[in-house]
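Derivation of every value follows stated rules applied to the coordinates shown; laboratory data play no part. No experiment lies behind these values; they were computed from the predicted model shown. Cβ atoms are built from the backbone, for glycine too; each structure is taken alone.
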Structure I
Amino acid sequence: MAAINKSTAEKIIDTIPMNEVQQALINEYRRRIIRYRMVNEGMKKKYGMTFESFESKNIVKEKGFSWNVESDSMEWEHAIEGIRYAEKKLKDLHHS
């Protein structure tokens, strides 16, 4: 894929109405929230607890620092932080 230089990108962006750009961002953040919530719910079912409980009970240590549990922990934390970030961005977009 060829790189687009900055002036070409700016010209393309200038042709798109701002409300379309805003709607595209809103849709993207909503999509991310759905994906992250699916991860969160899957992990809640898998471990039978919330992420906060998972962390406070130090389940990674309890499970012997296995790669699967550590990997789940990282993915779960990423999902929780992703939900917070995307919800904040959506709020900001609705107030702009």
Structure II
Amino acid sequence: MKSNTTKTLNPTTKANLEEKFDAGQDVSDHFDFSKPRVWGGKRAKAGRKTLGKVRKQVLLSTTIVAKIDALAKKKNQSFSAVLEEACVALA
């Protein structure tokens, strides 16, 4: 298997790195790709906690949407909460 780095007669150094790069020559012998550096990432237990719910797309008629919106406003709840409450009542 061929290595990503190549041995050249004129190895890349700090002094000639930019010159070789601008000329379009391979400068990979100057870098170590065996251990990539990774900064950032998510912290453990950071962010919002999951609600344990699944997102689904439902197509409803405009009259049903208007009725659910009116009921949600009356109960001071979200559209999803009213819809979930109605589904629980059906079960």
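Matching task: 0.35 is the computed value of FRET efficiency 1/(1 + (r/R0)^6) of positions 19 and 59 (r between Cβ atoms, R0 = 41 Å, to 0.05). Pick the structure from I, II.
I
Here helix-only ellipticity at 222 nm (-39500 (n - 2.57) for each DSSP H run of 4 or more, over all residues; to 500) was calculated and came to -10500; which of the structures I, II was it taken from?
II
Given a value of 11.5 for mean count of other Cβ atoms within 10 Å over residues 11-18, point me to the structure among I, II it was derived from.
For mean count of other Cβ atoms within 10 Å over residues 11-18, the value 11.5 is produced by structure II.
Where is percent of Cα pairs over 17 Å apart largest, in which of I, II?
Values: I: 62; II: 73.
Largest one: structure II.
By the measure relative contact order in percent (Cα under 8 Å, 6 or more apart), tell me the structure among I, II with the highest figure.
With respect to relative contact order in percent (Cα under 8 Å, 6 or more apart), the highest-scoring structure among I, II is I.
If we compute distance in nm of label points 7 Å out along Cα→Cβ at positions 67 and 83 for structures I, II, which one ends up with the highest value?
I
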